[in-house]
Structure P
Amino acid sequence: MHSTSGATRITIDCVNICEYLHDVPSIVWTIVSIVLCGFFILFAEKKFGKIGLCVYMCIVAFISNVQILYATTYEILNIHAFLGTSTFASSYLACDILSYKYGSGVAKKAVLLSVIMQIFIVLNIVITFAHKPIDCKLYPNFSIDEYTLLNNINAIKTVFLPLPQLLFSSYCAYFASQFTEIYGGKLIKRMTYVKHNILLFVSSIIVDTFVFTFVNFVLLASMPLNQNDFADISYSAICIRLICNLINSIFFKYYTKARIKSTI
């Protein structure tokens, strides 16, 4: 009984802290998240090398799939958004550093490992729910009450059951963006630097964002977004990814300059 009341008190304290943090605009926390991810990437690479970056990519893929369940509003732009976009975008920076320092082969293995780990998590969650919950009626003297146990199970279901849908949506978006980039490149007769960047913007940001949002929040959703919300969510995700790309390029430029100076 003591442990239950202690857990309740901690939960209430966390809720109060969150309410206090809500006074800060959401766009500020998104920028903080982007910068925080950048610093952790540089720290992981400096202290642990390629292993640190591989671990980071696996963890950030899971975190972004949890954050996507959290909706917020950017009051400055007056648009709604689901979190996870900025966190997942940082994996591209980690992948770029892996490719730059350790080679494209290592970067591809890190991406593959991240995908395998997500599948591993999904399979473990399926096995978790295959277990029959404890029957408190048969064991009335069990230390944790039935209400707390059911809350724990429902919390796990809320966080983890959407993962298969999110993974499927992510793969659809990935293949659609790759298809656009490959066939778009074939249609462009004379590829220039400007055309290449425009093609990357269309394929990796616009197409990827629209396909993921449509599949996850419209096609497979139990409560699909309406047209206005779909436009808001897509627009906000594109804006966030543009900001992430800009900040990631600054971090990557800083990293490459530091590497050049260290070799001189």
Structure Q
Amino acid sequence: MPAPNPLLDRWHSGGTVLATWLQIPDPVVAEMLAGSGVDAVVVDQQHGGATTRDLVGLFMAIEGRGAAPITRVPGHDGAAIGRSLDAGALGIIVPMVDTPEEAAAAAAWCRHGPSGRRSYGPRRPAALPGPSDHADPVRPALILQIETTTALRNADAIAATPGVDALLVGPMDLALSLGMTADASARSDEDRRRHDQALEHVRSVCVAHGIAAGMYCTEGATARGYVERGFRFVSAATDAALLAAGLRRELQALGLAR
């Protein structure tokens, strides 16, 4: 049997995974985020600075402070998924998933044969607790991003795909796909209603298929609202945004903000 995955264990028990986003690929920053009390830290290879060569050090820093390492891969790249899992990722986020066929392909890249396409060649997982044979030491959590109107239309079929554990809404890209601004504060009342309907649709199909609904948020008050609505994978902040906001706050206190 594979070793437990804390992400899957939390979702299977009906709980919520609270995460933060790492865009600055530095192990000290990763340690700070992981030690803050979050359940997971997402290492962003799509829009952040991390590359494959950074993953082992970042994952070790995150695990050392008791959080689960998740990574968002750059795209629909089976090799990137495999390398991330070999480095020790407990969760994989795949962006811009539009169809059940794309979902099934991502799931296959997370599994070894005969049911999957992942090549057997673990680096860190082979040295971690768990079986050392052909089976995965830990079954990774697969999280697919819903970010377009096409994905919305196919959300039910994507959620029903075997091997999918969560759907994560990318709210800004979804807004753009719906023909509205990515800036939530600048949307009309009608656009806010349409955007919220889209989010609720994703949440409802996740509930129907017994997987977790996720929402990308950048601040705690917004994240709390989505947790209260039943989203069970929610981010509360990003490191880069926290750094910039903290500096602005201190400059304002100093009276030198520009």
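For structures P, Q, which has the highest computed value of distance in nm of label points 7 Å out along Cα→Cβ at positions 121 and 153? Before the final figure, lay out each step's value.
Working: P: 2.3; Q: 3.9.
For this comparison of distance in nm of label points 7 Å out along Cα→Cβ at positions 121 and 153, the top structure is Q.
Matching task: 1.17 is the computed value of Cα Rg over 2.2 N^0.38 Å. Pick the structure from P, Q. Please list the in-between numbers first.
Details: P: 1.17; Q: 1.00.
Label of the originating structure: P.
Of the structures labelled P, Q, which one yields -12000 when helix-only ellipticity at 222 nm (-39500 (n - 2.57) for each DSSP H run of 4 or more, over all residues; to 500) is computed from its coordinates?
Working: P: -26500; Q: -12000.
The read-out comes from structure Q.
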Tell me which of P, Q gives 55, 25, 20 when you compute Cα extents along the principal axes in Å, for residues 81-208 alone. Q
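Bear in mind these aren't lab numbers, they're just calculated from the coordinates by the rules spelled out. In this text, all values refer to a predicted model and were calculated from it rather than measured experimentally. Cβ atoms are built from the backbone, for glycine too; each structure is taken alone.
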